[in-house]
Structure P
Amino acid sequence: DRPRLRGIEVAQRIGIDINVIDRKVPDDLRWLDALIWPEHEERRKRLRQALRLTAGVDRQMIEGSVLDMLAGALGGLPTGEPVVVMNSFVLNQLDASQRAEVAGIVEEARRDRPVYRVSLEFIDKDDDWARLEVGDQMTLEELGRAHPHGEWVDLSYDG
């Protein structure tokens, strides 16, 4: 028996991306669609579903590198309020020193508020599947594995 999930009140959603996609710009949506391999119709359906599900979700997008923008984004949030930093398929694009810099930015933000992490990444080139990790400290705990294109998430994975 799993504990019952309770709703979470989200005060703000902030995203950081080098190339922000504006869902109100048809060319941006066509670009997202073009990134999906032609034979992967299920991925295309998931993208369209996700766009529909999040259509009314209020969020702020910041254009730039996580290394340049994360500290400012976290520093602009209310002191004392909990924050969840989520990343997927970002850290694998950084080298070890840059990943350590991101971890340091998150750790610094913990001086003013609780910060939790949810991470879905391919860091180790020998990994077959992306690692889903969570934590509230510098070290994340592996919760499961996931297919990189969203086909499945396995929370029973135990390494």
Structure Q
Amino acid sequence: MVILGISLGTTTTGVAILSGGELVFWHTHSFRDRWTDDKAALIASRYERYIHQYRPRLIMVKIPPEHHHSSAIKQLLLKIKSLFAYHGCMVEYTVKEEVKAAIQVNNHHQLMKYVTEVYPILLPEYDKAVAGKNKYHTKLFDAVMAAHTGQEVLKTKAQETVGSP
């Protein structure tokens, strides 16, 4: 089972791929130009490449809290919802507070530490994130955590399906 985790952003976005519970890919993309319709299309096209390449069963998207939804975020959300529907993808959305509550951590540093305990391959990325205090790296950890959370979402959906008449 493949899960695509996305940390949505209009300047920086993180992506992570879990396959069979194993982290097989992670990356951060930067989009420095000012916001335009073309930029929204470019960001969506990056996500589409991962859909074609990995054929995820679930796309788990970490979005900002609703009170932080700028017009650009709203436009990007509409764009990706349309894209995901076109490809017939199962999609779930979460916010960082839900993720932190699920794993019982209080802040982003603890969340990143948790991610490195589950996926030790990310220790070099953690060191960069702590040393640089750069949002560029935090998006990566948010994407991995979104994908990780997606595993629980799929388990819950499978149990609901089994329990249905």
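Where a number appears in this text, it was derived from the coordinates with a stated rule and is not lab data. Just so we're clear, the structure is a prediction, and the values are computed from it rather than from any experiment. Cβ atoms are built from the backbone, for glycine too; each structure is taken alone.
As an exercise: distance in nm of label points 7 Å out along Cα→Cβ at positions 13 and 29, calculated from one structure in P, Q, equals 1.6. Which structure is it?
It traces back to P.
From which structure (P, Q) was distance in nm of label points 7 Å out along Cα→Cβ at positions 45 and 61 calculated, if the value obtained is 1.9?
Going through each structure in turn, the value belongs to Q.
Have a look at P, Q and say which one yields -9000 for helix-only ellipticity at 222 nm (-39500 (n - 2.57) for each DSSP H run of 4 or more, over all residues; to 500), as calculated.
Working through the options, I get structure P.
When relative contact order in percent (Cα under 8 Å, 6 or more apart) is computed for each of P, Q, which one produces 17?
Label of the source structure: P.
Which structure, out of P, Q, was semi-axes √(5λ) of the Cα gyration tensor in Å calculated from, if the result is 25, 21, 18?
Comparing all candidates, it corresponds to P.
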